[in-house]
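So, here's a batch of structures to check.
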Structure P
Amino acid sequence: MGGGFKPFTICLSDGTKIPVPHSEFVAIGKNVVLAVGQNDRAYTLDPIHIVALQEVRSRAKTH
């Protein structure tokens with residue numbers, strides 16, 4: 001499997017988690033991060049409040 005975008009979740013200092021399923025749902029500026037969460041809720045984030053990025057692991061198919 002090649003490179004490219006991998007879905008992730010933005011974890012904030014207040015416990016909020018914002019899933020980023022595709023690169024079109026996030027924009028990164030010099031001092032701001034913009035993200036679109038569920039139900040098209042827009043978040044303007046100060047990077048200092050981002051405490052982690054969690055990789056979204058795809059579920060393995062079992063047969």
Structure Q
Amino acid sequence: MKAFVNEDCIGCGLCEGTCPDVFTIGDDGLAYALDEDVPEDLEDDAQNAADGCPVSAIEIG
């Protein structure tokens with residue numbers, strides 16, 4: 001599974017709060033995936049972060 005944060009990100013921090021081992025807020029205030037490849041044990045948390053994103057900026061696949 002891969003995670004990607006697209007240009008629609010508003011930097012609300014929900015993803016980092018939900019799954020900090022996969023997502024982080026950068027110096028520019030926007031979210032980024034720490035690594036595109038999501039570890040198997042974090043897939044549910046990453047999906048929850050994507051589902052909770054208020055602007056649907058997280059792509060999981």
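Taken together, the values in this text are just the output of simple stated rules run on the coordinates, not laboratory data. Computed from a prediction, not measured in an experiment: that's the story for all the values here. Cβ atoms are built from the backbone, for glycine too; each structure is taken alone.
Going by relative contact order in percent (Cα under 8 Å, 6 or more apart), which of structures P, Q comes out largest? Please report the intermediate quantities before stating the final value.
Values: P: 34; Q: 47.
Evaluating relative contact order in percent (Cα under 8 Å, 6 or more apart) on every structure, the highest lands on Q.
Here distance in nm of label points 7 Å out along Cα→Cβ at positions 11 and 35 is compared for structures P, Q. The highest value is that of Q.
Thinking of P, Q, which structure, once helix-only ellipticity at 222 nm (-39500 (n - 2.57) for each DSSP H run of 4 or more, over all residues; to 500) is computed, gives back -6500? Working through the options, I get structure Q.
As an exercise: P(r) over Cα pairs in 5 Å bins from 0, in percent, calculated from one structure in P, Q, equals 4, 24, 38, 24, 8, 1. Which structure is it? Walk me through the numbers before you get to the answer.
Numbers: P: 4, 16, 26, 25, 14, 7, 5, 2, 1, 0; Q: 4, 24, 38, 24, 8, 1.
Label of the source structure: Q.
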